[in-house]
Structure P
Amino acid sequence: MSPPVPPSPPGAATIRRAQLTDAPAIAALSAELGYPADPNTVRERLKRILNHRDHHMAVAVADQQVAGWLQAQASDMLGSGFRAEIVGMVVSQAFRRRGLGRLLVESTVAWAREIEAEMIVVRSNVARAESHHFYPALGFAIWKTQTVYRMRLVPPSQ
């Protein structure tokens, strides 16, 4: 299970651990990212994610609403060691440029240190030009480029 997220500075957005009740907001933000999902499907996914120490699921709350989320997971890679990987992050278009993304990443860094990960990895679609400035500004360096393949085993649920 993910440890508590460190408190945010006064007057800033709040970063907290995601809750099942956040499912509708997370689903809406996922659609904004280009991955539409039914809130009930997101809730079921959250049920599986939230009880695992090797997953970190945080939300950014601003103006009393969930304005962003970040999911990271830890894995032991034979070739590169124990790492945390940011596998999804979005901040609502209406809340961008307020530091919420930075706070979400900082919560992940704190979690990764807590679980003693050796590094944090994030992959970013080449089409997401803004992220190619965002991550280096936070200290990430380009490691490699690659092509991602996938094989769907079940039909999409939405």
Structure Q
Amino acid sequence: MDISRKSPEPAFLLAQIGAHVASKFGERLAAIGLTPPDAGIFRLLAETHGINQQDLSAKLGIHPSRLVAILDELESRGLLERRPHAEDRRQYALHLTAKGREAFTKIGQIAQQHQDALCASLTRDEREKLAELLQKIADQQGLTPGVHPSYRRLRPKL
């Protein structure tokens, strides 16, 4: 491998840009008191009204006890609520509260601003082509659509 090449390899660029993008998104969300994992949970709760904790844990690939801690914190802030599950009283259905839906709207606005700022040098066609190519890589790698793989690293605090 010749490290004096002028153009970095795609894998390095993906890693470099991915780390930068994640960091910037985290900074933007911190302004409203949320984290990227919170944003992902909000998105899934908005899409799957009444999902139970076990199914949410499986969908995210996160350790159940770690998810409980995150949900407890969001619930204590009035952003989500646990209601008895309609079909299984041993489980809770998760729902965003009005305050949680408002936060989700803000997350969407931040995500759009984030994308616009990061992709400002690309035309609409270039953005679409980039998304198509990145989706092709994500599919080949077996990544779960819409779920950031970093959830798998969230483990219970010992």
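Match the computed value 21.1 of mean count of other Cβ atoms within 10 Å over residues 98-105 to one of the structures P, Q, and report its label.
On the way: P: 21.1; Q: 15.9.
That value comes from structure P.
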When P, Q are compared on FRET efficiency 1/(1 + (r/R0)^6) of positions 18 and 90 (r between Cβ atoms, R0 = 30 Å, to 0.05), the highest value belongs to P
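Can you say which of P, Q returns -8500 when helix-only ellipticity at 222 nm (-39500 (n - 2.57) for each DSSP H run of 4 or more, over all residues; to 500) is computed?
Working: P: -8500; Q: -19000.
So the calculation was done on P.
Tell me which of P, Q gives 21 when you compute relative contact order in percent (Cα under 8 Å, 6 or more apart). Could the numbers behind the result be given before it?
Values: P: 21; Q: 27.
Going label by label, the one that fits is P.
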The value 43, 40, 32 for Cα extents along the principal axes in Å, derived from one of P, Q, belongs to structure P
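With FRET efficiency 1/(1 + (r/R0)^6) of positions 26 and 146 (r between Cβ atoms, R0 = 30 Å, to 0.05) derived from the coordinates and found to be 0.65, which of P, Q does the value describe? Please list the in-between numbers first.
Working: P: 0.65; Q: 0.95.
Only one of P, Q returns 0.65 for FRET efficiency 1/(1 + (r/R0)^6) of positions 26 and 146 (r between Cβ atoms, R0 = 30 Å, to 0.05), namely P.
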Candidates P, Q; P(r) over Cα pairs in 5 Å bins from 0, in percent, for residues 50-129 alone computed = 3, 15, 25, 22, 17, 11, 4, 1, 0; producing structure is P
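Only the coordinates and a few stated rules stand behind these numbers; no lab work does. Please read all numbers here as calculations on a predicted model, not as lab measurements. Cβ atoms are built from the backbone, for glycine too; each structure is taken alone.
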